[in-house]
Each structure stands twice: as structure tokens, then as C-alpha cells.
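A short reminder: the numbers here are calculations on the coordinates, not readings from a lab. As the structure is a computational prediction, the values presented were derived from the model and not from experiment. Cβ atoms are built from the backbone, for glycine too; each structure is taken alone.
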Structure I
Amino acid sequence: MSKPRVGVLISGRGSNMEALIKAAKAPDFPAEIVLVLSNKPEAAGLEIARALGVAAEAVPAKPFGKDREAHERALDAKLQEAGVEIVCLAGYMRLLTPYLVNRWAGRMLNIHPSLLPEFPGLDTHARAIEAGAAKHGCTVHLVTEGMDEGPVVAQAEVPVLPNDTEDALAARVLAQEHIIYPRALAELARKIRLPQAASHS
């Protein structure tokens, strides 16, 4: 049975993208990363993806001006062309419109650097330290129209240490992100394939 084909959206280096590609190289991983797209032509992750043997290209947002949906339609066309069935956001720094969210409902994952519903949005590590949180972490969730509000698929916790700095805490959280994102993708891929497997049995 063929594995679900996965597209990854990035805006920068895409360290989570790299973790997903490397995990998916294992023969028993239940999904295949086939395409990496970026809204920024200069995104370092594009070269990293190509070096790992994955097709990667930019669909620059600039030419679309303020028409975010038109840009997303261009992205979606590339995803469809590549036969993508699951989309993973890996440091994709644009708010999505209802068009793309609904197009991929139930098949789009995002990773967020906090234990949602705590600290949605930006600057999560600084906010966790400022709030005196005892623990912090990361969350993989399905993408819905509300920012960082979709159903949680996986979470990992790290302690917030006395005298922690934002960078030190971010590094510990990132190490966990690289572990749970591939796991969450594998889980979704298996779910997507189950109905098909059942219909052939």
C-alpha cells in the first residue's frame, strides 16, 4: 500500500522540516515527504530539503500583494500537482486564510512552541519565563481557523529552570519538537490510510 504523500511549508531554515524528512527516510515510516514549499525564495530550508533529496521550491508571497488567498491558491496548486495528501507547517510564518485551512481540514498539522492552550502566538519562551511557568513545551495540532486552536495531536513537556534564558529554554523545547512532530505525522498518516485499508479487506 502506498504511503500518504506529505508537503511541508516553511518560511526559514525549517529545522522541523529537516527532522520530518530524516524520520520519513526510515523504511517503516508510514508517510513520504515529497515536496517543500516556502513563501520566501531565500529560505535556507529549501537548499536543506534538496540536499536531503526532496523537491523544494519557493512560491513568493510578494507578487500577490495583500491577496493572501490568491497566494494560497498558488501554493495549493503545487501541492495538488505533487499528489500531496497531508500538509505540515514547519515555521511557516504566515497566517492562513479560511481557504487553505478548509481545503486541508483534518490533514494539516502545525507545531507550536508551547503547551497549548497556554501561550498561543509569538514569543512563547519569553512569556513562559515571565509568567513564572514551572513547565513549558511544544504541541502538534491540527490546523483550524482559530490561531493555535486546533485539536491537539501530541505534546511534550520540559521544565522551566531557575535562571532560564529564552534561548536555553527554546533549545530544550526545539529538541522535543524534533521528536514529537514525526510521531504526530506518523499517527495522522496511519489514520488517513485506515479507511482505505478497511475498504480493501
Structure II
Amino acid sequence: MIQKTPIAILISGRGSNMRALIEACERPDYPARIALVLSNRPDAAGLEIARAAGLQTIAIDHKLFGKDREAHEHKVDAAIRASGAKIVCLAGYMRVLTPFLVNMWEGRMLNIHPSLLPAFPGLHTHEAAIAAGVKEHGCTVHLVTPGVDEGPILGRAKITVQSDDTPDRLASRVLEQEHRLYPAVLANFINAQ
């Protein structure tokens, strides 16, 4: 029986990358299991998906903390630690993290970003890629560091930008790659520990 590393997944919305991780973790040979799905938005659709999969979920609404992002993150950190998770996977978690949470999980927090970093950090990556006229676009899994989308790259998946791509079409094709890349990179990351 394989020893599965407990992970926490942080989401803010529909949780499509979370779903890809759930499916991977259901495989007997996959080296991770999901100890917690946490959202900063109580209405995140992904929470229902996680509950339907029988996973422990929690919502810690960032709005209740006003501008005190670190106070919110103290609650998030406490919930992750209480779950027993050893690795944190950001999967569409739409919060810029403070140094507190980043430092607490240094070297153990992964993020997936919809561009080939270091190109196009932050938001609106598909619009930026089309506007820049790049020939290749894709996604990146990286370790989280204090700089936004600046951490060491653990894996990338590339696609060719088509001449008729719109931001939505490009986003859809990149998302397919994200769903393949994130579980593969997470498994490699755990197996290398």
C-alpha cells in the first residue's frame, strides 16, 4: 500500500484544477490524498464538488477580516495545520498572499498559473498573450514565494497559439493542459521528497 502524503487545496471558485487533483488522488498508486479543501469564498462552487467527493471542506471568508489579510491567513494556516496536510496546493485561489502564509509553508506550497512563467504573471494572461503576439502559451506549476508568480518553476505545459484564438478559446485549451500538468507535477514533487 502506497503511503499517501496529505495535501490541502485552496480554491476561490469553480475548482476545476481541484477536480483534476481529486481524480488523481483517487488512484491507488497516486502519492497524495486530500486532507482539506479550503476556500476564502463561502459560495465557491468547488466546495460543493469537494463535499460531493466526501472531502473535508471549510470556508474562511476573507471579507470578515476587512483589510487585515494576515489575520485571515492565520485562520487559514490553523485550518490547514489542523487537517494534517503537509503540502498546500493553490488551485485558483484568488488572493495575493502575505509573507506570513508564504513563509509558514515555504517549499511546501504549489501554485498553478495560466501562462508560461516568467511571461505574463498576475491576471488576464490569455489577453496578454494574444496582445503580445506570442507563438506559444501554456501553464506553469511553481513553488510559492513572496513575489507574485515568481517562485521556482516545477513544470510547464505548452500549446501553440492559433491565429484565430480568442482569450476564451485560448483559456479553454490552456485549462486542459493545467488539468494534466498539476497532478503530474505534484506527484513528482512528492516522490522527490
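Using percent of Cα pairs over 30 Å apart as the calculated read-out, with 17 as its value, let me know the right label among I, II. Please report the intermediate quantities before stating the final value.
Numbers: I: 20; II: 17.
Label of the originating structure: II.
When FRET efficiency 1/(1 + (r/R0)^6) of positions 129 and 185 (r between Cβ atoms, R0 = 25 Å, to 0.05) is compared over structures I, II, which one is greatest?
II
If we compute distance in nm of label points 7 Å out along Cα→Cβ at positions 73 and 113 for structures I, II, which one ends up with the highest value?
I
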